[in-house]
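Got some structures for you, see below.
Every number here is computed from the coordinates shown, using simple stated rules; none is lab data. In this text, all values refer to a predicted model and were calculated from it rather than measured experimentally.
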Structure 1
């Protein structure tokens, strides 16, 4: 990468928003009964253990066989909804500060590309590193996550690959254990709690 501007990497769920965005998105593209049947067998694992496998099972049950054009269109509408109603004020102000300073802003998230790309477009964010959906040879979603879930150490791995070796100009914002590895990369790590930015003591 030749762009040597400082970079601000923001987690999405719980950092730029107050809560999870995946399940509400799936609810917007599937019948309630379908989502309940899909989520029931994997609910405990989604909360406590084996999150990546449980997430892929949920995505497979809801999205397998669906046309990308349909889901991408739904993602755009959902992204517009999120920007209008769900972005935390303090995080949005910090994002705008980075943009005024000329920093490059990146979303790094386990959430899906089908709506994060629209969020990034509307907020003027430069790049998105996130979970992407696999498409089969017939051009339909499989429900599998292309390259795996962008969470935990995978977030840090992808962000480091995106940035190159130099993380001395990196700001990183996150709210949960899935962000720890990304925050550990940053010269300026900022932990978010209940929508409030908590920077480390000098």
Structure 2
């Protein structure tokens, strides 16, 4: 089984590519979803976040105020590192368990891990696929999708490694500046290579 990590920058089309890999038959898992699960109401992760950052981040229903937390961590590098130290071990443990429990005969397993290089976990996978687009397109997508100001969007962009550096380190790069059809064709080509090369 090929264990691949899918990564890139914020708003580079990772979710779309992951969905296409799944539609083509690859086993997939999304670390963003795992990170949300790790701080769901009643979890050890949420308790640790509230203990560290304060009860002001709890919404009336007992869930985490993700917008308020985002406002803190995207402007404070230390706070971001503190949050990552709480959440990332949980996420990687869940990915490891998922990989270990995939059905026999699974040929390709792809984990979408946005902060793969930043957390130094790329070595745990057989190969890395990076979704990339131009920084200006990234900025446009973040502002449009998340309804953020240019300054807020830049804070989020600057919290991650530059996309060019990620692409340079990747085994495969999917350029997502073009049409969905062009992106989908690259996804199909990468999957075919994974099935034959490993």
Working back from 44, 21, 18 (Cα extents along the principal axes in Å, for residues 56-111 alone, computed), options 1, 2, answer is structure 1
Upon calculation of helix-only ellipticity at 222 nm (-39500 (n - 2.57) for each DSSP H run of 4 or more, over all residues; to 500) from the atomic coordinates, which of the structures 1, 2 produces -13500?
-> 1
Of structures 1, 2, which gives 37 when relative contact order in percent (Cα under 8 Å, 6 or more apart) is computed from the coordinates?
-> 2
